[in-house]
Structures are given as C-alpha cells and as structure tokens.
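Each structure below appears as structure tokens.
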Structure I
Amino acid sequence: MSKGLSLWFAASSIILLIVTAVSLSHSLWLALLFSILAIGNIGWGFVIKAKRNRAELNQS
C-alpha cells in the first residue's frame, strides 16, 4: 500500500475514533454509528492492503 493511502486510512480512522469519543457525551446512537464506521474504515484499510499485496505477488 502506498504511503499516502496508508496515511489516509490512519488519519481517517483517528478522526472517526475522536468523533466517537466526543459523541459519547451527546448520544449513544451517534457513538454507536461512529464506532461502526471507524471499525469499518479500519477493516476496509486491511482489505485494500491485502488486495494490493496479492496483486503485487501475482504480477511478479
């Protein structure tokens, strides 16, 4: 995975986790929504990384 894409997933995951922490004091439903989005974003980053690694292995 490129450094820019890694940075994007890391930064967006941190932002989503911060928003989750802030939303805990406002609404449980918002906190649940943002935590699901954060977990999904982290998981999607791993999926993209695996696909790119598999494509590199098949290419060489």
Structure II
Amino acid sequence: MNMTFILMLLTLFLSLVHFSYGYKEAIRISNEEGPVHGLSLILSVPLGFAFAILSSTFSQQL
C-alpha cells in the first residue's frame, strides 16, 4: 500500500466519525429545552467537511 491510499482511508474514516458525531449532537441539542452548548456541533461538522475534502484530494492522486 502506498502512503496516499493510507491517508485517504484515514481521512475518510475521520470524516465519517465527525459527521456521525455532529449528527448525534444535533439530535441531542434539538431535544433540549433552554440554553444549550453547541460547540461540539459547531466544531465537528466543519472538521467533517475538511476531512472529506482531504479524502477527495487523496483519492484523486491515486
């Protein structure tokens, strides 16, 4: 395996983890009443997009 393939798999996995965590947090926040702290949602969704872009970049280099 070359390094590009390993990086593509790693960033793909990290993207899926961050999108899944963001989805779980969005559901949890939507059920809350009163003020909520959405910092984890605010951070996890952009990180998911960043890792998805990196995964796409690495897959194009294969």
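Values quoted throughout were computed directly from the atomic coordinates according to the rules given, and no laboratory measurement underlies them. Please read all numbers here as calculations on a predicted model, not as lab measurements.
Quick notes on this structure:
- With relative contact order in percent (Cα under 8 Å, 6 or more apart) derived as 38, matching label from I, II: I
- Test item: helix-only ellipticity at 222 nm (-39500 (n - 2.57) for each DSSP H run of 4 or more, over all residues; to 500) calculated as -28500, pick one of I, II: II
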